[in-house]
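**Student:** Listed next: structures, encoded as structure tokens.
Quick note: the coordinates plus some simple rules give every number you see, no bench work behind them. This is a predicted model, so every value here is computed, not measured. Cβ atoms are built from the backbone, for glycine too; each structure is taken alone.
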Structure P
Amino acid sequence: MDEVLLIHGGLWEDVGADWFWRRTGVVDGLSGRGLTVVAPDRLRRAASWTAEADQLAAVVRGRPGGERPMTVIGGSFGCAAAVRLALDFPGLVRRLVLAWPASLADQFTAIRVRAGLARQGAAASVLDALLGPETLPGATDAELSGLAVPVGVLPAAPPGPVHPRLAVDALLRLLPSAVELPGCPEPPRPEFPAHLRSFVDSVSAFARG
């Protein structure tokens, strides 16, 4: 049976898989398409994307099937964790979906997010580790260009300062095998329910290759 790992969004926020994926119907929708879904909570207030990748790798290896690679679907800032997982543990990732990719390449957005994290107590070293200046905060553009797995990029519709169209276009240029999937709002947004079925259809088809 095809398996997917869902990595929820948020950055040092009180956000979990239940709020992002389960209550919005995504887990049930993918399960209804015959996929086995793993949807863990990310590390709270992680000090680096490497720490997040380590935690997610432990989740993947701890399930029945262990080292068998999965399709990984990252949402918003979860895209940074998903990419780090694919780079640091390539044998665990079969296909990759970057949905509503969060980017801090815009300096004004980066300043605002950095200030918000600092108010929550993030040290300067943690801010530097989490808020990279390139397309995705979890990896350099050079690392992205070396990703060999098939990648689907799903834009936020409408785009916004943290989920800009420019990031989607950059990912489509950088990633060797990237394709664009139909865009939609992120799951926590009130507009998402009208797009749930099309989202589930597109990502489940991509997961099956």
Structure Q
Amino acid sequence: MDSMVDLTKRQQLIFDFIQAEAQAGRPVPTLREIAQQFGFRAHRAAACHLAALKHKGFIEWDPGKARSLRVLSPLRLFRPRIVDIPLFGTIPAGFAQEREQIPAGCVSVDVESIGFKPTRTTFALRVTGDSMIGRHIVAGDIVILELGPEPKEGQVVAALVDGETTLKTFLRKRGKPYLKAENPKYPNLIPAQELVIQGIFKGLIRKATP
């Protein structure tokens, strides 16, 4: 494996040593053997370097189990920040509809690819309808949303408007909020009684069509 910028020079040398021993079919080195190999006076120095390698996702071991240290696969090294986002059913990008969101599994995303770090209040919904095609959101897309922050004008939101759920652009007119469809076939939604923002649009996952 080529040298990686995530590692210090010493950590890279220790990682290369561990990997070479494993590839040669020999038992993984112990703390004592690593300390001897690199001239450490105490095992603690070796333990600190191993802890750093584990934290950075290059190795792992089973606590309390002798010689359980192992090098992680290259795929896992290059994708250390995969997170699961709960998927709660569908949301209409069309006319608002009454619906109860039903858990439908989760979607796994690469934090680097989506450009932000999901939190405990991040969730996903599958889009139905075509009222948001002007924002390049189409039926079948999975939208990633964040619950909590107040929306800014122009942001796409999942909202509960007068008891019905929809995906629209959040705007204000004369200080009063309303939801704008991004397709001229659909009217804007002006709440008669209640407008509850359920999530702010953060990203989109689209399945490629054949």
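**Student:** Suppose you compute helix-only ellipticity at 222 nm (-39500 (n - 2.57) for each DSSP H run of 4 or more, over all residues; to 500) for every structure in P, Q: which one lands on -6000?
**Tutor:** Answer by label: Q.
**Student:** Still on this structure: A value of 1, 8, 17, 22, 22, 17, 9, 3, 1 was derived for P(r) over Cα pairs in 5 Å bins from 0, in percent; which structure in P, Q was it taken from? Don't skip to the answer; put the middle values down first.
**Tutor:** Values: P: 1, 8, 17, 22, 22, 17, 9, 3, 1; Q: 1, 6, 13, 14, 12, 8, 6, 6, 7, 7, 7, 6, 4, 2, 1, 0.
Working through the options, I get structure P.
**Student:** With distance in nm of label points 7 Å out along Cα→Cβ at positions 7 and 199 derived from the coordinates and found to be 1.8, which of P, Q does the value describe?
**Tutor:** Derived from P, not from the others.
**Student:** When Rg/Rh (Cα atoms, Kirkwood Rh), for residues 39-150 alone is computed for each of P, Q, which one produces 0.98?
**Tutor:** Computed on structure P.
**Student:** Using volume of the Cα convex hull per residue in Å³, for residues 127-166 alone for the comparison, can you identify which of P, Q gives the largest number?
**Tutor:** Q
**Student:** Quick check on the output: 15 is relative contact order in percent (Cα under 8 Å, 6 or more apart), derived from one of P, Q. Which one produced it? Working shown, then result.
**Tutor:** Details: P: 21; Q: 15.
Traced to structure Q.
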